[in-house]
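I've put the structures underneath this note.
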Structure P
Amino acid sequence: MKELRGRAWKFGDNVSTDHIAPGRYFHLRSNLPELAKHVLEDARPDFAPGVSAGDFVVAGRNFGLGSSREHAPTIIKMVGVSAVLAKSFARIFYRNSINVGLPAIICDTTRIGDGDLLVVDLGLGKVKDETNGEVLSFPPLPEIMRKILEEGGLVKYVKRRGDLEV
């Protein structure tokens, strides 16, 4: 799996799926490109207009809590985010992220600054902060998860390879 490179967009603890996909835009759930224009706007209004392809969402604890909206990780991925790094994730958000092909990485994000340039290696379990020189480790993702991510998500994986090899 190739290295991921981009800028860090910092968020705090307890960012909910309602912060990610604001409920007032519920009517856009069948128009994901339009909904993606509002991704994380309640948590950080400058995010959707400023994010670039390859950038990272970097958060604290319990990222993605709340309802199990699969479109929450989908619209994060749609705006070009290459991965979400957090101290911990809500379980259903974590699983939905992998299923839609968005890497969710559990690591200590304390020393990552907003705007820092990051390089992430999913296979080695390393995050290098090129801005401050820190190297963070995380448990490498299991091989099956890396394969799902390489295919772009669970549906694409199953369509291409057949049933999961566990």
Structure Q
Amino acid sequence: MAEESKKRKRILFVCLGNICRSPAAEGVLLDYLKRHGLDEDVEVDSAGTASYHVGKLADERMRNAAGLRGIELVSRARLLSPRDLTAFDLIVTMDRENHRNTQALGTGAAASHVRMLSDFLDGPWPKEVPDPYYGGQDGFEFVLDMLEAAMPKLVAYLLPEKFREAGRESAGG
């Protein structure tokens, strides 16, 4: 079991086209992990439930909004696959529709580790991460605010032993 606890955790973020919300979540988490010295402990990826944008970089508006926060989004869109349900320790979806579509790829235990981002948010945040694709720049900023707010609780959930070892009760920061 000690060897299992040292295994690198794998997390996948999922949205519809994998060019706005999920690559932003990937970038925000990678930035958070690096700032807290945890980047060697977690592998981060993102995918979409629809193939509209496979192979493309994140939406330019999201890349620009993230860049203003010092976060680089470099992944390319890919389609979620049934294999992802067994390859990742935690799969985090952005909204109910993508949550249902992700869970539908697996059954029982294979889909039990699929959670919504809102599970890692406290306070008055929406239950779903809104898709900023058809809106203005403020939508991209709001999504980034939401993602940043979720990261401390998400990392504490994914790596609880790291926070106990460091004497941290939360992953704030």
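Derivation of every value follows stated rules applied to the coordinates shown; laboratory data play no part. The model shown is predicted, which means the values in this text are computed figures rather than measured ones. Cβ atoms are built from the backbone, for glycine too; each structure is taken alone.
Brief remarks on what is shown
- Once distance in nm of label points 7 Å out along Cα→Cβ at positions 61 and 85 is evaluated on every structure in P, Q, the highest one turns out to be Q.
- When mean count of other Cβ atoms within 10 Å over residues 21-28 is computed for each of P, Q, the largest belongs to: Q
- Structure responsible for -7000, with helix-only ellipticity at 222 nm (-39500 (n - 2.57) for each DSSP H run of 4 or more, over all residues; to 500) calculated and labels P, Q on offer: P
- Parent structure of the calculated result -0.63, -0.77, given that log10 I(q)/I(0) by the Debye sum over Cα atoms at q = 0.16, 0.18 Å⁻¹, for residues 53-100 alone is the read-out and P, Q the choices: Q
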